[in-house]
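Listed below are the structures to be examined.
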Structure P
Amino acid sequence: MSVPVTFQSIAEELKKLEDSAQLIHEEMISLHQSEHEMQRLNEDTATKIHSFTLVSLAMCVGVAGLQLWHLKTFFQKQHIL
């Protein structure tokens, strides 16, 4: 008489384990998607940083060129060069 109760309790325990496995699987899928989104965001951020770095470098070189041009014309007017 205790045999059907044991099978029922085993079936309930298996159902609980199946539900737990399903939840773990769904969580793994969610974490995998989050990881891909974070990688994409990281790549986008790196691209923006590189772009801003190049723009900043170009501006610095441009300003340095303008300063040299200005100093050259100033010294030529003063007859120093």
Structure Q
Amino acid sequence: MDIPDYDKALYYTLWGQWDDLLVLMVRTNDDLLSKKIQHFLHAYHYSLDEQKILSSHDSLLYYIDHAMKHQVPQAIMEV
């Protein structure tokens, strides 16, 4: 079973699995998802501004939610 990158990104983000999120950032074919993950991880590790961290976290979650709504179901792609 192939789990879409957006499901993985959501799971890793909600459960704080930053190492797995970093690996997903490198391996995903979605450039925008990769950039959103990069911005969040950079803010989380290096920013002292809590508002910037929360903003990048929310931006990542909003993008994941948006992408999951417009994702083509796997069953349709296999036909």
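Just so it is clear, none of the values below were taken in a lab; they were calculated from the coordinates. On a predicted model such as this, the values are computed, not experimentally measured, just so you know. Cβ atoms are built from the backbone, for glycine too; each structure is taken alone.
Given a value of -36000 for helix-only ellipticity at 222 nm (-39500 (n - 2.57) for each DSSP H run of 4 or more, over all residues; to 500), calculated from one of P, Q, which structure does it belong to? Structure of origin is P. Comparison across structures P, Q (criterion: distance in nm of label points 7 Å out along Cα→Cβ at positions 38 and 62) gives the highest value for P. When mean projected area of the Cα convex hull in nm² is calculated for each of structures P, Q, structure P comes out greatest. Computing mean count of other Cβ atoms within 10 Å over residues 6-13 gives 18.5 for which of P, Q? That value comes from structure Q. Determine which structure produced the value 0.95 for FRET efficiency 1/(1 + (r/R0)^6) of positions 14 and 46 (r between Cβ atoms, R0 = 35 Å, to 0.05), calculated from the coordinates; the candidates are P, Q. Only one of P, Q returns 0.95 for FRET efficiency 1/(1 + (r/R0)^6) of positions 14 and 46 (r between Cβ atoms, R0 = 35 Å, to 0.05), namely Q.
Thinking of P, Q, which structure, once distance in nm of label points 7 Å out along Cα→Cβ at positions 22 and 54 is computed, gives back 5.1? The value was obtained from structure P.
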